[in-house]
Each structure stands twice: as C-alpha cells, then as structure tokens.
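What follows is calculated from the coordinates using simple rules that are stated; it is not laboratory data. Predicted model only: the values in this text are computed from it and were never measured. Cβ atoms are built from the backbone, for glycine too; each structure is taken alone.
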Structure I
Amino acid sequence: MSNIHDDVVETYESISEHPEHDQQPVAVTLDRVVKSIGSVVMWANIALVLAIVSQVSFRYLLNKNFPQLDEIQWHFYGLVTMIGISYAMVTDSHVRVDVLHMNLSQRNKRIIEVLGILTLVCPFIYLMIDQGYDYFYQSFRVDERSSSPLGLPYRWAFKAIIPISFVLLGLAAIARLIHDMHALFTGPDTERTGGGLRTIFITMAVFVCVAYALTFAVHYTEEKLVIVMFLTFIMLLFTGFPVAWTLAGVGVLFCGVAYVFDTGAMDWTGWESTFTGLDYLTLGATVNRVYATMSNPVLVALPMFIFMGLMLDESGVAERLMTSMQRLFGTVRGGLAITVTLIGIILAASTGIIGASVVLLGVLSMPTMMQQNYSPRLAAGVVSASGTLGILIPPSIMLVIMADQMALSVGDLFMAAVFPGVIIGCLYLTYIFIIALIKKDVAPVPQGAKAPDWAAVKDVLIAVIPTLALILSVLGSIFAGLTTPTEASGVGALGATLLALLYRKLSLRKLVNVLKSTFNTTAYIFAIFLGATVFSYVLRELGGDELIEDMIKGAGLGPQGTIMLILFLVFLLGFVLDWIEITLIVLPLMRPIINSLGLDIPGFGEIDEPALLWFVIMVAVTLQTSFLTPPVGFALFYLKGVCPPQIKLTDIYKGIIPFVLLQLTGLALVYSWPALATWLPSVAY
C-alpha cells in the first residue's frame, strides 16, 4: 500500500524519518534550501487561480480574450509542478507500494532508499539536467518566443525551469543520501527493530523466475525485453521505493540494456541482437515530452481541482452536512451509513481527492458508528467505498488525466461519468437500506433518536445548498459550454475559498496548509507523469505497444470478448498498481485496439468516438475498484490510519467485498447499456 503523504491530516514540517539528532548540517542546509524555494513557489497556485478567473471575467465582461493569460496559466502550472517534485522528495510525499516495506526495520528502509537513489534516481536526474540544459540552451540561442504574436516573449525562460528543477531534485536526493548514510553508520539500535529483507528477496526471486519463464513465450529479443522490463518494474515496486522514481529508473536502465543488445555485446546470452535505436541521445527526446506535459493547458485543471477539494474540506462543509443529515435520518435503520454515503457523493462532486474524502468521512463518522453499535465491517465498507466515488464522479482528477492521455474532451468525459457515478452511489444506498432491514444488528437505530422536524430539514438545506451551488457552477459551466474544464477549475477554486470565508473557517494558517497540500499532491502526481514518460517511451521503442496489441487481438475473442479481457486485465493490475500508473502506461496502449474493433456504440450523431468514450468510462469504473482491492487499496489504508483501534484490517478487507461487487454490478450496467455513458455528452451541446 502507499506510504503517500497524508494531505489531510498533517503536512510534514520536518524531514521525514530523520530525527533531528541524526541530521547532518550539509543535508539540513540542502533540505532548507529546497523547502524554502518550494514554500515560495507554492503561492503560484494563487496566481494561477487569479489568472484563470481574470481570463473568464475579461471574456464575458469585456468580450475580450488575452492569449497572454492562457500562457501565464501553464507557466505557473509548469513552475509549480516542476519545482514541487524536489519539495515532495524532501518531505517524502511520494506514492509507494508499502505492503512489504511497512514491516521492514528503519535500517532496511534506509538501505533500500540508498540503493534506489543511486541506481534509479541519479541516472534519471543526470539525464534530465544534461539534456534539459541543451533543450533550454537551444531555445535561448535562437531567442525562442511564443508561437502566438500576442503571446509571452522569452519562451526560453520557461524552458529553463526543466534543468533548474532537476538540479533542485538532485540536491534533495543528495540530502536524503546523507541522512540515510549517516544513520546507517551511527543510528541507534532501535533502527534495527523490524522485519528483514528476506521477504523482499524471495519476492524478487519469484519475479525473476516468472520473467525468465515468460521470455520463452515470445520469439524476438525486443519482446523478451518488454516482458522483463514490465516485470522488473512491478518487482521493484514491492521494495517500497517510490513509484515515480521506479518508473523513471527502470526506463533509463532498459534504454541502456537495449543499447547494449543493439551493439551485439549480449550475443553470449543466446538472444539475438536488436535494432531498437535506443541510446542516451534518443532517450533525451523525453525532455520534449516533459515540456509538453508541463505546458499542457488541460492538465492545468489538476492543481485547481485539488485546491478546490482541499479548501472545501477546510471550510467545514462535511461537518455541517454530517450533523444536519444525521438528524434527518436519525430514526432510519442504517441512517448514519446512508448519511455517510450521501456526503460521499456530495464530496465526490466537489473534491475528487480520495485521501481527503476517506480520511474526512472516517474521522467524522467511524467513532459515532462504533458508539451506535454498527457492524465494524459495514462501517468500514461504507466509508471506504463512499470515499472512492470522488475518482469517478466529476470533477475528477483521474478523468482529466484520462482525457489527456486518450485525446478526448474533458467535458465529454465528465458528462459521460455522471450517470455511472450516480448509479454506483445509488447501488451503495440500496445495499445499505436492504442490509439494515434484513440484519437489524449491523446498523441499529441509535437510542434516543428523534423523528426529523422542519428544523432538521432547514439545517440540511442550509448545509447543502451552498455546496451544491458551487458544484453546479463548476459542472454546469462546463456542461453548458460557458467555460473550459480548466477555467471551471479555477472558478471552483475561487468559489471554494469564498465558501470558506462565508463559513468563517478560512485563516492564513489554513490557506497555507491548503497550498502546501495542493503543492505536494500535484507534485507526486506530476512526478509519476515524469517517470511514466520515460518508461512508456522506452516501452514503445521496444515495441511494447505492438506486442500487447498482438497478444490481445491474438486471443481471438471478438470485439466484446476483447473488451471484457482488457477490463479483466485492468482489474487485476489494480491489485498491484495505482490508477495513475495504469492510466499513464496501460490505457494509451489500448486506444488503437479499441479503434480497430469496429464497435457499434451509439454516439447519437454528436460524439466523434463514442466507442472510445464508453471504453474509457468502463476503465474508470474498473479503476475505482483498485482503491478497494488489497494490497494496493489506497482507501483501505487511509481508513485504517484514522479508524478506532477496535476495527482491524481484516474487518476493513471483509467490509469492502460487497461494495466491490456493487461496483462490478455498475460496470456491468454500463457495459450492457452504453448509452449510460454516451447519451449525456451527445445532448449537452
């Protein structure tokens, strides 16, 4: 499971896992330099909100459009994301598969980090500094400017962010190396307490054997390298090293392996020489892809939606909803569970941040559920499942990334996800209502509960209406074609801030916390973008996309069978991979396969690629289950971190089983009736 930085509970202000007495002056100085720069740059998110809102205001109030403001937006986005990756390393705010890593002793964790930085991170950083500087210098030499005559000058200054940000990342990596090396030699004996590396070695040995066996299933060396590369990535994930740097490091490593095979130096292995053309300079082409990602106007919506969700959490909306709705459903059997689910749906349409939703719902409802003698399994299942709705119901950061990767309209994807998301939410509510009636002891009526009165209804309306107004202003402006999703995200961020002011919940300290959390969350997502860029580039150059396409088509299952096979594979991958890796690496490989199937999916004459839109929504529903399926079930471990001590991890595992089945039921409905995904986008405009 992930050891992800908890953006809701706390922001790390000290160097993670490095007590003050273990820190070295040089490392502490480097940490402070990186954190100080990050603490300044994070305020660019405020400037980003203002730039977006200004553009919308000028268009509708003055009937003018300023290309400079559009470019300023992705300049700020690029600055925040690229500088953020070094800040995220200092604060250890990265995603990692922690299922084995969490049981290791502190000493063994340090050993893994040292080896990972030296073998995976350092080659990647060197590549990006060297090639990034050349990329910047070529732009500076010709005095590159905006392609628009009304755009911003000095494009080279923006490209300078690439080498500068990786220099900062290098400083952060050096600081962690110094901390770890010093602690390995001088650390207290308590750091040796915990598990050893034996389990990880056994796991790696199993993956090596599987990789070797699978190489006999293909003929060409490039195909063998693709198999070994992918399994190496999954194998290294189980060491607990951050996913982003594992992706990047494996990509650089196998570029080198392919180059050696190209030279014929590996003929002694019995594998034929290759002609991939991969080498140091061709891998440097990924710098251009990094620039394309940091200047992508679609992805500008990511930090804005994250900011919006976190600001809503600070505004106290969820607490107001929980208090008022609990009075409304107080006499209904399972009323508290129904309340949690409804709030989960509302939060899903306003945040899209799974960690925030699950932690918030868990903190607010789990102690009360235990006091009311709810079944621990039902309570855990309700909170976990309700919190994951945010990844599907728009505005969802996953849908934004999917739209970018699959070249689809973000607005169309948002609209396509509305009915599937609402249907799954309704399935949750139906299940809770039925199970509470059948098994009266799993969700009893609280003692002393009173029938709702008009005062309770009034409290609910007061709590719900402002939040729904914000949601409608964001989604409604997108669906009505008044704003782009990026513009709507900025308006939503401003609206959430105003809502916090209205509730008198906003202070400078809370604003800083939201900015830090937005900075960290955006940074670790973008770090995975960087790693996936290198990994997928090498994978494609090795012919991985063709291999996967041939294997899936070669199954001979027909169009519908092929769709089911892909969804099943995505479901299985969700057990070991996070949705970000699947979205960035696996999903784009499926586009040519889906387009070649000739599926007759109704687009109602308005959607250009209805089959692709339908398929992406089904993948999104499938990936929602990845938050609930161990060992990489984010929601499960988020909840475990905040739930009462009497709830065991086994209770959480057993509690989510019915909700996983309900999600698969929702997937089956969308599969059977594609119009659930394609009708709303077709009539929106």
Structure II
Amino acid sequence: MGLLTQGRPLTWAETKKYTQYTREHGVEQFINLYKKLKDRRNDCLKWGDEVEFIMVRFDHEKKKVQLVLKAHKLLPILMEPENQNCDNCTSLWRPEYTDYMIEGTPGKPYGYLPAHFNMVEANMRLRRKQAQELLDKDEYVISTSNFPRNGCPDCTWPTYKSTLDTSVSNSLCFPDQVIFPDHPRFKTLTQNIRSRRDAKIALNVPIFIDTNTPRPFIEDFSIYGDDYGAYGTAALKDHIYLDAMGLGMGCCCLQVTFQAQSIDEARFLYDQLTPLTPIMLAMSASSPIWRGYLAEIDCRWNVLCAMSDDRTAEERGFEPLKNDRFRIPKSRYSSVDCYISPESAKYNDIEIVQDMNVFNKLIENGIDHLLAQHIAHLFIRDTVILFEEKLHLDDTKDTDHFENINSTNWQSMRFKPPPVNSNIGWRVEFRPTELQMTDFENAAFVTFIVLLTRAIMTYNLNLLIPISNVDENMQVAQQRDAFRHQKFHFRKSLSTKQTPNTPCMNSVQKNIFQEDNPENRCEHRLMTINEIINGSNEFVGLLNIVQEYLTNIEVDADTRCTINQYLNLISQRAAGTLMTNASWMRHFVANHPSYKHDSVVTDEIAYDLLWKMKKIANDEDHCPEVLPKMSSKTTLDVSAAIQKANNELEVKRSLIQQNQSLKN
C-alpha cells in the first residue's frame, strides 16, 4: 500500500500549501536518483508476488459471514520474525487499507532458477497458514478480490454504523472503524482525497438484471437509517450505488514485481507487459457481487478507479478551468497512459497530459523525452498524503516526495526506481490480476506471467499495440464473462528484427519467429482470450511461446510437473472449459436454493458461498468447474537445485580460469 511513512499526517488544507513544493522536490529527487543509478547494470533477475488476504468470521447458527476487523492485532505478531531477523524469515507482512486485510509476500524474492517456480504455491500456503493460526474459532483467511456483502449493514465483526457527519469517508455504508487504525496514512488519504475532490466519492455500478429483478431497480437506503438524505437521488435506477474509498481500496489483488538488470530492461518490460494487463484481468475476474447485489461487471478495476478519484469538477471537465491546472481524463487509479521505452513511442496514440515545467526540467537534466513524459504525466497529480516530519528533506539522500506521487498513481503497471542506498535494482510491478480463491490458482497466474516475461526477453518479442487499444481492452475485460464472449485487440506478429531466426526450426518456432515484415509489424486484430493464450491458425498463442521457452532451459522433473499443471489451468481457463472465479460465483448464486433470481445476494447465500470457497482453498472440497483435480509438487525446500546451480557455476568459473591461464 505505497509509502508507509510514520509521523503526523497533514490535513488537505495543510497539504495543499505544499503541493508545488513537494512536486519540485520530488522531481529533484528523481533527477538525483536517475543520475546516480542510470548506468547501473547486471542486477540479477529477482521477482516476487503480493497476496492480499481477507479475514472472515462464520456465524453458523445465523448463517452469516462477516469481515473480521483485527489486522491491527495480527500484524505485530506476523511481523515479529522480520523485526527479529529480516534475513531469515519465510514471509513479510504489511498493513492494507482496511482492518480485515493483510498483505503477505515471500520472505525473500525468487531468482533465476527454474526451481523457484516450485516454491510459489508452497509459500502462499505457508502465509495462509501463518495468518490462520492466529485467528479464533470460526474465523478464516480467505483469498478473493471482493467480499460480496461489503458495505451492507452488519457486514463486519465487530459491527459498526457509519456516522455521516463525522466520517472521513462521509459514507452511508462504510464506517471509519473498518479502515486500518494503526497507521495514520489510510484515514488521512481518505479524508484528503474527498477534500481535494470537494465532493463525495461515488459510482453507480450496473446491476445484473435477472428474471425477477424489479424494473426499474431502485435501492432502498432506509436500511442504513433515517439519515440517508440525497442518496436516493444520487443513485441511478438499475444500478448499485457505491460511496466510499474503502469499497474500492478494500478489494484484494495479486501483484508481481520484477527486478530488471538495468533501467533499459525495466522500461522494456514495463511496455511489453502493458498490453497483457487487460488479458490477465479478464482471465482472473473474481468480483461479480457488490454490496449484496449481482452486478454486470466481473472485476474490481473501475470501482477502484472511481473510489480513489480525487479530481475536482474542473479537472473532470464539468466546469471551466479556473483554479486547477489541467483537465485530467482519468482517476489517479487507472490503466497505463503511455509507454516509456524509445522503441515504443509510435504506439503512444493518445494525448498525454503532462506538467511541462516538470518535463522541461527533466529534459534539461539529460532524461530522454519518453521517460520525462512519463514522470511529467505522473506529476500532474498533487501529493494527497504528507507527514509533517517529512516535509524538509535532503534531495540527494531522500526520495519521499517522489515516492509520495509515484506510489499514489495506482496504474495497471508501475515503474519503480531503486530505493535510496539499497541493493535493490530497477523494477516493474504488474498490478491488474484479481485474487483467486486457491493458492494453486494464484501460483498459476504468477508463474505464467513470470515465465512469459522471460520468454519475451529471451526471444526479443514485441507485444505492443496502440495504447488507446489497451484502454479499450481494459474496459472490455471487466464485462460479465468477458473471457468467453469478448474480443481483445492483440498484436498479430510478435517477432522483431532482433528475434532469433535459425535454419532448423520446428513448427512452433516458425510461428513465433516468423519473418519480420515491416508492413505487418504494427498490425493487430481482435482476438478471443482463447486465441491469445492457446493460439489459432493465425496466431501462435502465448502458451506455446512459454512452452517453447521451457523446452530450451533445464528444469527438474518436479518443477516441470508443477509448471505443467499451472499452464494447464491457464490453458483451460482461456479456452472456457474452466470458469473464472466470477463466473463460478454467479453460477453458485443462481443455483442456491434461497436465491429468488432478483439479483440479491443475501446473508445466507454469501455465507454458503464463502464457506464453500474456504473448503476449496483448504483442500476440504473440490471445484471441478474452476480448477482441475491436480496436486502440484510444490515445496519450500529447493536447496538441492540451488546447490546444483552453484556447483555448475563453480565449474564454469574454473574452466574460465583454466582458459585464461592457458592463454597467458
């Protein structure tokens, strides 16, 4: 959840006085960091995942499931091993926006060895177990992107009621007590975004119209009490009304961060992964239920965008520019707006709003126009969270002002410079994937995207399409059952002039490494998810590229077995023979004996749904509609593979030394 600075947070009235100051110093900090580290090379490949779990409590007598607000109690215990010895812990834990969420990552990043892919699922299981052991009876760790009745009355334990007049969210349905209480960042961020916007956060999500759904569907806000005022007029007919940052930031996701060997490779990866963001969003869809209603969307993305939107009426184009600097087309939570590698410039086909003062400053300091454009675009935003103790910093040693803006531009990809005075390199973060209910599925998605990045780099592939088409794909990806029924813009030929071309190629290689035709190089067409992943007569398919990559590296039998099972899941999901989590949830609700086909997901239905998900995640039940009956050979112990790799490295070093001695 971004930069977790400690100190006294400033109100928006206080922060506003320093927005230009922090912008100028943030740019200066980036320039200093860039000059110091732009020539850094040969960082080894490292990568890791982030899983955001939720905690729930089952009331079996009342058939009710609630969100458990105790992250502030669990996190100090979970973080103790790190505090005692950060070099020897199996997992790292961080707070998230709400008190029912906890974020877990591996204790150390994974590396270049194929055997590391066999650790991912085992480590996810371990994290789930570590948190589960701290919970009370009938409380469980669940992995899913959105709690189906979040925002409904009595949806948390303990139970609270929102107080509109004093609430930082000013929400009818989301009490402040749900926000994580032990770090001031979260409530201050909520208050400042709403204050800067000078209006309530609000979104109307189209409701799924079932056979018995009232027409028009009109919400009854009296269930929240007498003080519901203008909510009845703000809510649209046939829509579900959401009015709190927590209904977006309270969603969970699955993220992957990669360390590149250089800034150039990081920029290349950032661009090449950007067209994949909507594809992975559609395949991982797991958010079809909002505030107890079935919706016409399957993903959390646009909800997050709306619930974090701090733009004023002027910036949104509703009023003429008078007090603000720019008209800004998107929320600060959004899809990527521009590619950042020199070779990608021609695919930036939408107008980029940028702070020209920032852009010119960066250009004057030797930063190329594409990277300067990216930073200048991020810096059209104001800082929305400042701490009194971190106002006046040494710009040669600190980067807090830069990170305050960079880490609150919540885009589908994030370009992450190295932290000051660390051994961490240039990184990119892949951010769109929805969280799945099982560790097997989450590990499969992580493994697939990491393997695909390696294949892209190994074969010098090009996945770029116009950025406007990526935007269009992001909207299509969130539609109901998009993975089955929608088509996405995708590049027809992935080869480049640098793609290897050898005389003895098999049929897969010929499809991957087809001759680079300048006339076709920019072509893309509409494809189904199945075509993109599994291929067709006209397109090789991303899975075939990954499989080709795997045939050319040495992988131990257990790891290859595990990887094959993951890729089988990805293949079947793309083909539509396995449901997404969202589709399965809809199917479960539709077939529940108490469902009245009126779009309402009652307490009882939600209880049964999450109990079933809990059993599936803990291997107490099976769900053949979502995942195949398989058992991976995942393990936390890959010491044998590491030792073997070290031995091979020593042999190579010895041979090099012998050759040098012979030459001398």
Quick check: -22500 is what I get for helix-only ellipticity at 222 nm (-39500 (n - 2.57) for each DSSP H run of 4 or more, over all residues; to 500), calculated from one of I, II. Which structure matches?
I
The value 12.2 for mean count of other Cβ atoms within 10 Å over residues 183-190 was derived from one model only; which of I, II is it?
I
Taking mean count of other Cβ atoms within 10 Å over residues 87-94 as the quantity of interest, name the structure among I, II where it is greatest.
I
Comparing I, II, where is distance in nm of label points 7 Å out along Cα→Cβ at positions 31 and 615 highest?
II
Using FRET efficiency 1/(1 + (r/R0)^6) of positions 207 and 311 (r between Cβ atoms, R0 = 25 Å, to 0.05) as the calculated read-out, with 0.05 as its value, let me know the right label among I, II.
I
